[in-house]
Structure 1
Amino acid sequence: MPHSKSFPLTACTPLAVTSSRRALTAGRSVAALLAVLGAAPSVSVAQRAIASSPADVPSIAQQATVVQAMAAIERDNAWTLDQQVSLCEIPAPPFKEAVRGQSFRDRLIALGVKNVRTDGEGNVIGEVRGSRPGPTVLLSGHLDTVFPEGTNVKVRREGTKFSGPGIGDDCRGLAVTLAVTRQVIASKVPFAGRLLVVGTVGEEGPGNLRGVRALFNGPLKDSIDVFLSVDGTGIAISNGAVGSSRYRASYVGPGGHSYGAFGMPNPIHAMGRAIAKISELQVPTTPKVTFNVGIVSGGTSVNSISATGVMDIDLRSESADALSVVDKKLQIALREALEEERARWPKSNVALNLKVDTIGIRPAGGTPDSSVVVRIALAAAKQLNLYAPLTISSTDANVPMSLGIPAMTLDGGGVGRNAHSLEESYDDRTDGFKGPQWVMLVVLGLLGVR
């Protein structure tokens, strides 16, 4: 369960926030959040393209076509769940999202989305044009999962509860994206600007955000005014990005017999020295900084000096500066461990080397609480009598946030449990439809309707 940055604006119906993506952050007072809603925000170049303000959300919600679309989302909730389940039963392991991507593409075309294509990285992109000029808002879910090839992805249903790998993360996001797109088109909502509908690849760990990086390095990079990702269950707004740096540190030597070759530097001993140093790193609690050695490997037998000692290291923080500081401390610790293991065996002329590979970099960043986009999302939640805390997470939105482009990750409703495990589940309860209703109202609030 995440800790949030905000508190309810009014007496609202809480939906459980259970996404595994949430990072811990300090809470704020009710008065502080009310101040955010009432504050006059600073206006960036991108925010000047937004066609409406938080004050317009109630009137947008009362537009006849919007009322029709909202009712249709509730009425057709079974359709949304069918999309969620059927997409989830198409395997999409890291770097192998193509089959699910093709299905997502086919569904966009069937809904009437225009100019649907798959880019060179594998992202599926489509467009819905508004009735007049306005901003470009990108709405996305991610296609990939954390599960390896061969995982049984059959979804099991018990009442309103669905269980299966990836059913919440992020089949829920894909289904919500489709449901919103379907009703905006079917109800002929007269919005301004352009809605880009995207299924991204490579959001999960080994993908290193490769899909969204490609979007912001490609032809669309200068045309996206707001980026929205639907990722997670419950109701929450992630407007802060937890950055991370991930490394594989390998200590390498020739190896040898534990008795006959004794007296040479030992790669696993060097790795052990490094782990001890890492465990003693001093980091701040505000901003939060974390470090972890998550995987270690090496060795072939108990009576062999291993030729390698390898470990994977994860560093995280919501602050780019704080992340940089702990990164430097890590690099020093790795090299000190190398020198200390070499010095331990001064008579040996056997080489011991260190290789550090980068296996993932996620940039830190954030969209201010007082920004127009966040205030519109909060106003949409208030309009629907929902509690939407502001949180910090690590998602596709990290990339645009780090570039200064207004971005948020929105949860998709319902209740999720055990994300990233074979026991992952999603419970739609009686009010899961409120997730796509909220996302749609946020999208229309950003685009403007008249």
Structure 2
Amino acid sequence: MSQSTLGYQLIKRKLQNDMRVGFLIRPLCIALVLGASGMYLSVLEQSYPHIQYWIPTFLFPTTHDPAVAQMILNNIATAMMTVVSIVFAILLMTLTLASTQFSPRIIISFVRDRTTQMTLGIFLGTFLYCLGALPAARNVPTVFCPVVTVFGAMVLALACVTWLLFFIIHISRAVSVTHLVARIAHDTEEIIIKSLPELRNSDEAMQKTTTPSHIREGEIPILSNTSGYVLAIDNDRLLSLAKSNDITVWVIRRVGHFVPAGIPLMGIKGKGKLSPELQKNLRKAFHIGATRTLEQDIEFGILQIVDIALKAVSPASNDPSTAINCIDQLSSILIRFAAHKAPQTKFYYPEGTLRLRVPWLGFDRILESAFEQIRLYSQADVAVSLRLLRAFLDIASTLPDKESRQLIIDQGIRLVAGCSEKLAEEVLKEMHSRLAALEKMA
């Protein structure tokens, strides 16, 4: 694969991520398209004036009064900017509420929301449409009234009113914790399906976490030149560079890790010459950003749900129903994760020559991230602890190997042991019963 192709794929991936995350790319594209449509339609109408007769006469009794068109376009443009201000106010209020009530991590879920991005784009686009069409309504050198263009602005205005009602309903659902947790779980499962396309065989054991944490003897470190979280790693790019330069690449920091500037990203070993240009190309395989995203980071989706659950079981909130909802979604994510085969972490070329090794987040670490903190902080809550044991039973029933099931059983044993110190014996009977059923799966 050529360097130009690799560079194109890197740019494409970044653009795709910017389209999903942020209020810049998608709203700007929609706004520019609608603005250009207003300009183009007014020019087209001047070239083919007969299309004005397609518009009903009761809307425009005369086509020779540009002042009417100017007034309509001005009013719609002013109204759109007012509505944009309202939308931004609603959005900021929602982000503040979600950040304080649930977790600062979930702000990225609201920023990724396509409905919100499209809302900003449509309202700003309608404003630019009117702005682009205004110069066409003139008295000199010849009188011209862009009837069709103004009719398009009126249609857009009606569409914006309808979309505003839809947006208000959407935001009211978005701040619902049940809807929020379900959406994060859905996005996380989509990332699992995308990252792990192959289903695991029924007799295939789960792969453990593999994370090289240091530079080995004889390896040359490639240091990060910026601080941030590893959002994505381009394995194809690393493998191609390793093949073409006769080197072996050991990736040290996996997706989701924070990398300070000056800390090794990977270790290089081999016969090839490690030129500054090659080091630069190797670093480009790492997409590093200020905040974690769901681009390739399965653990981040889990941690967002865990944060909501921890806030729910805290004494300040005391909301076991929300915590139970989070546990249900976490169990669904782990079952989905366990159903898929782990990706390739070692790449050889030619046969027997290791070219690339990438760390992988195994089932053991995913399980710990999902339930360890909830287990520790919910030991005084019977309902949450019982739902944890049920989730352990559901997950264990889908695991093929004894070792993975034992990880679940150990979690259950530690949960019951912790609850035994804080709950009365009569309350623990159901917990012991579920733990016994869990231990039978060993």
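What follows draws every value from the coordinates through simple rules; no lab data is involved. This structure is a prediction, so every number in the text was calculated from the model and none was measured. Cβ atoms are built from the backbone, for glycine too; each structure is taken alone.
To which of 1, 2 does the computed value 1.07 (Cα Rg over 2.2 N^0.38 Å) belong? Show your work: numbers first, answer last.
Numbers: 1: 1.07; 2: 1.28.
That value comes from structure 1.
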Upon calculation of FRET efficiency 1/(1 + (r/R0)^6) of positions 196 and 332 (r between Cβ atoms, R0 = 35 Å, to 0.05) from the atomic coordinates, which of the structures 1, 2 produces 0.20?
1
helix-only ellipticity at 222 nm (-39500 (n - 2.57) for each DSSP H run of 4 or more, over all residues; to 500) from the coordinates reads -10000; which among 1, 2:
1
Match the computed value 16 of relative contact order in percent (Cα under 8 Å, 6 or more apart) to one of the structures 1, 2, and report its label.
2
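If you work out volume of the Cα convex hull per residue in Å³, for residues 300-395 alone for 1, 2, which one comes out largest? If you can, show how the numbers build up before the last one.
Values: 1: 153; 2: 96.
If we compare volume of the Cα convex hull per residue in Å³, for residues 300-395 alone over 1, 2, the biggest value is for 1.
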Origin of the derived value 3.7 (distance in nm of label points 7 Å out along Cα→Cβ at positions 204 and 372; candidates 1, 2):
1
